[in-house]
1. Computing FRET efficiency 1/(1 + (r/R0)^6) of positions 138 and 298 (r between Cβ atoms, R0 = 41 Å, to 0.05) gives 0.20 for which of 1, 2, 3?
2. The value 1.02 for Rg/Rh (Cα atoms, Kirkwood Rh), for residues 226-409 alone was derived from one model only; which of 1, 2, 3 is it?
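A short reminder: the numbers here are calculations on the coordinates, not readings from a lab. Bear in mind the structure is a predicted one, so any value in this text is a computation, not a measurement. Cβ atoms are built from the backbone, for glycine too; each structure is taken alone.
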Structure 1
Amino acid sequence: MYEVLYVTSEMYPFSKTGGLGDVMGALPPAISRNGVRTAVVTPFYGRMNLDGHKLRLVYSDLHIGYPWPSTTAEIYQTDYEGISVYFVGRGEYFDRRHYYNTHNGDYFDNCERFIFFCKAVLKLARMLPSPPAIIHSHDWQSALVPPYLYFERAGDSFWTHTKTVTTIHNLAFQGRFSERLFHESGLPPEAWSMHGAEFYGDLNMLKASVAYSDAVTTVSPSYAQEILGPEFGCGLEGFLNSQAHKLEGILNGADYSVWDPGSDKFLPCCYGPDAVQGKQECKISMLREFSMSEQLEDKPVLGFIGRLRDQKGIDLLIDILPGLMEKDLGVIVLGEGNLAYEARLQELMENYPGRLCVLVGYTENLAHLIQAGTDIFLMPSRYEPCGLTQIYALRFGTPPVATAVGGLRDTITPYPADGATGFTFARPESGLFYDAIMQALGAWENREEWVRMVERAMRKEFTWDRAAHEYINLYRKLGARI
């Protein structure tokens, strides 16, 4: 029935906390457009966007048997962009205000929640008329699907021809829990080893997935290489080197049906590489929306959109904000996360009214407006497995200033090289970040050169169809007949 079954803890437009949701809202439909029958399984959260999507109840009491023998799940289904989306429901696990955590930390039962989810995925797949050729899991929340299937395959011919793939979107999040939870998970004792699920005496769900998957991917070629070393390997670099034969980096794409200023429903004026003047109209509208100084209409405005945490380098931006405010420019920050960073940014905003705008939270319409209305996009990440916001910034004609890591390196051609589309700096250090911004501001002063860079950036193509072809080739290399 389905040739590829994707397993994910979030999927745009239904659920999203970051890039994973965007990827899973775009990759499966792209695979489907290439003639591969595709479905997605994701949790049925209490807080989801279901506007315009009709759900039907497929199973009201699908037996899961975890954490108690009598435990069941509800399974719902809807159609989205030519694919089937299944939702795994159980109120005490998924009907919560947030998906994974609150400001006070992770939910105490995250391991049990996603063990239940992984078991439900395989129970659902077992109910299908025929087994999927590929089951493709994403990040630690769905990471136990491949090891469960690996050990079930030995005694259940239903799985004989099903191959598994794991994609690492961010190695920093591995799903590490106590040994007790391993013994309650249903994995056999032989999985508890340094070659399997065990990691310094703990259960490591992502490590288990890498160990027992038939292939492992990351979301950019550079990140696939970086995680093999100690700087980005997050303690797993030795194990990942032992699995390097099945590791491949496939660059994410952008959903240009959503992120394209030529047709963007959130913008007051559409524009493109052949009509960039519309970007200035978006800038004026953005400044009015955020009550910023009209004098900034003819000055550079810098934008940051992202989680306010160390990975994204928000502390580097905070360090240099007072120095930037001495220049004739504006800065807009959109995001939420670390409460101390939120408070410090809001404190700084009070010191620079009309020139520094801090918006705590995230909404799609504001993100689109900032991408279109700012002149320079800031992305000082300490690491970036792929990054999507810099790809969006390129399409919106907002050259990025970014650390030369991971997918940022794979998508930005740094100034002053021929064909430059943005600016990069070597290491996540405040001084280097500040110098790169100064370089960008110098280029912005040369209006003809700047417009040429903007036009080049807007013509860059990072499509999901390209990524889909690479994934389909990988599936075929595993022997899938698709």
Structure 2
Amino acid sequence: MAGYQHGVYTYEVPTSIVPPVKSTAGLTVIVGTAPIHLTDDPAALVNKPMLGYTYSECVKKMGYLDDFDSYTICEAISSHFALFAVAPLVMINVLDPDKHSETGTEKVTITKNEGILKVAGVLKSSVIIKSVDGATTHDVKDYELEFDDDGYLHIYTSVATEVTVEFKKLNPSLVTPADIIGGVSLDGSYKGLELVNEVFPRFREVPGIIIAPKYSTNSAVAAVMKAKALNINGLFQAVAFADISTEEVRDYTQVPMVKNQNNLDNPNLQVFWPKVSLGGKQYHMSTQAASLANLVDASNEGYPYEEFSNKNLQMDAAVLADGTEILLSLEQANYLNGQGIVTALNWIGGWRAWGHRTSAYPANTDPKDAFISVRRVFIYEQNQFILSFWQKVDKPGNRKLIENIVDSKNIDFNSKAARQFILGGRIEFLEQENAVTALMDGTYTFHLFITPPTPAREIKGLFEFDPSYFSVLFG
């Protein structure tokens, strides 16, 4: 308690308006495989979320090779940073040297004190160099090891002209859908897609888009991605981008059937077919779509109200996995769109993402569930509401609290409406939605109304012949 006071004193009180907390709508989280053998400590990168803001940072943390089929995280690194120049990216590697590896032995010729072990995925720490007959093990001080840009191990030594190399190497083909799905271990640690729950506690960023290129073609993986997107940390939501296999589905007319068979039908799930190619290098469309969504969001102050449909992908061909080119007509592409599938269209302006419907369409036609951009706005607003007003939890439930939340959110809505991000929005504290028994139990319910603009999916022009203009002939 303050003592006797005499004079003028000042005090600070909390601001009556709470500024909104920014939520990263497009923060992409990829679960897949990385060439961790190129890093200093591969074992430390297994089932651990890593955040990267630059190309070089991601390469240093996870390694990089152009073999996207073996190392799917490299596909996302390339798409995000090289093709679209967007950031950041959260990477979760499930490739485990203890589970997904095998041993090998190779003879290597040493020329001018240098030899190349042309085997992919070699773990440097496992290498043992012996004499040609395998009888003698060379001291580690007698040689140096270094990877080249292709991921092959170079051996530098002056003690021999030919050696036998024993090693353990990564085998990404041993990674299964179960590894991507993951779960919770007996020790309480998370694996695979369950690690999405660690993104916010680690980095204070809410996941926005979940991808698992190559593996999301598996129906079980897609189902878990869908479930995870609906419930992150018991609070937040995101969207999941999944692909339909271009190995199993070679004809566009079969894509809707596979979508339905695999139960790919949720507002928070977007479905893509086929793959895209740039200079002969293939990308899953879900990967480039995630990067493109980030690029479009960035042009709108991070607010996800604009569709990434009809925006340019970084591609020169739509392809199947075996390289067969797919060239859809506008009618064929629209058919897929009408079944809740996003595709690629080579039309006015070059190759573009084409499709604005979530996988819930056409079974669900509610605008907030059927349009990708509208769905992402609803997710963004819900996440932002949680982040902004979490600080008010356990404050006294009085008029001051209610007015603070209502005034703060209405100011936020008005600002977004003024910038044309939404057509309008408001928040109300309604008596009929707040029963006395609920208030007695500490539950306060606010009702938020919001109308994001729907995409102009069809623009019509009505042309009519007007005979009255013949009058100009008699001027």
Structure 3
Amino acid sequence: MSLDSFKKLCIANILNGVSDGLLKYSSPSRVALLFAAGPNDPIQVFDPQDLLFGHETVLEDVFVVNEQQWRQHILEKIKSQPKGYLIPIENLGLSGLIEFAGASSDFFYQAWFTEHHPDMCSIRPTEKWLEQAACLLAHDFTTCNPPINCSDYVLKNYALQAIADYMVDERNSHLGYDTKIQIPTVLNHILSISKTREEGSWARGYLFFTDPVNIESINFLTMFQRNERPLVSNIKHIRKLLVSVERSNRKLVSDGNYVVGITLAPVPEYAIVADFKGDHGFLNMGTQKVASFSDGSFYSTTRENKLVELEELLLDSRLNVETAGTLFSVVSGLIHKAGHSHYGSTVVIDMNDAPLVLPGHVLDPPLSLLDSDNYNLAEAFMRIDGAVHITPDARIRGFGCLLDGQSITWENMARGARYNSALRFSATTSRVIVVVVSADRPVSIIYNGIELNGMCRWKPIYQYMPEILTLDKHLHGVQI
């Protein structure tokens, strides 16, 4: 294998490792790389899934129009740095993307990009993922003799370490001392507790970890005797103790090694918090969400459907902004409630001037969903078979409504009757938005017979090596 081929293979393996790892942590995530190995090398682009499509103007402005200024800026940054030390460089600020850019004396410049999904708890662990990819690429590219699949494997399984890296850096930068808590170990304990049942029930309640120096400042309800404090590594014991704080404001407190006691006090700033919610939970740092966890793994998702497509449809409609915002707030609340409660339901948002007459239970008069009692009643209606009929003035006109229409060629029999009935109805009925909530939580936004949030630019990366283009070729539309 030639040297150039080996370096291309390094790049492809690392990019695939990031993409495969983020697929498990977030959802299908395209990844792209801009790089120049040496200070006089042209910028090259490896973007096998068109992630950078639409950002050509920014790329041309930075790397073509202001090329000399950009190169001089990087040279100034790295001239006093030790050999092999990767320093962060200002991001390009491409909208909708998560970025990490770095430079070093032995690998002049690289910028990694991936998608910013709307339902992420925090983008910071993903930034750490991209930073790790940059470090591995600089190492593999320059040493030319690493085990070829080693970096690929590391990046495919980097979720827990990415979270730990972010937490360590954040705590150190704000607290001003090295953490005494072994954060990767704590994260593994949290996952183990989340998988452990007690008398058939999953864990619920709060457990937070704070440094030993902060323990004395916490106002405890009660503390365990020092020589009898439960070890956090004793997973079964900790799972039993969580029963004492579930469904309450009480919290278990740990110093990283032992459970010290129980408190009602607020969570200290930058404490590591596990919020167990049954079959899932959330990892926080202080009050800020970092990730969720379920099935023994961490994920970036907030477990809330962001309903971006629905919001855009309402804002682009004839409704004024205030009315559209109120309607979106009402409908999204009902949808989130259905998702959290794990029941399937359908909402028809009728945008017609004269509301449709749908077969089902018609309410007389329609009920305003701005009234809390009516809103709670609507939540109950969502559980009943059939669709809930809502008009733009945030009123519910009916429930248990039947949806039907002519058969269409793009039905998906794998999705069941509720979904396909909504497709048919939407395809043959003008000015209606249909939202389908499945019992296993996916939400479909359907308009004119098309599932809008089912559309994706994702393309598989095949086994052959895609071309690495110069930026000039990329900007002028040369396709991989």
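1. 2
2. Of the structures listed, the value fits 1.
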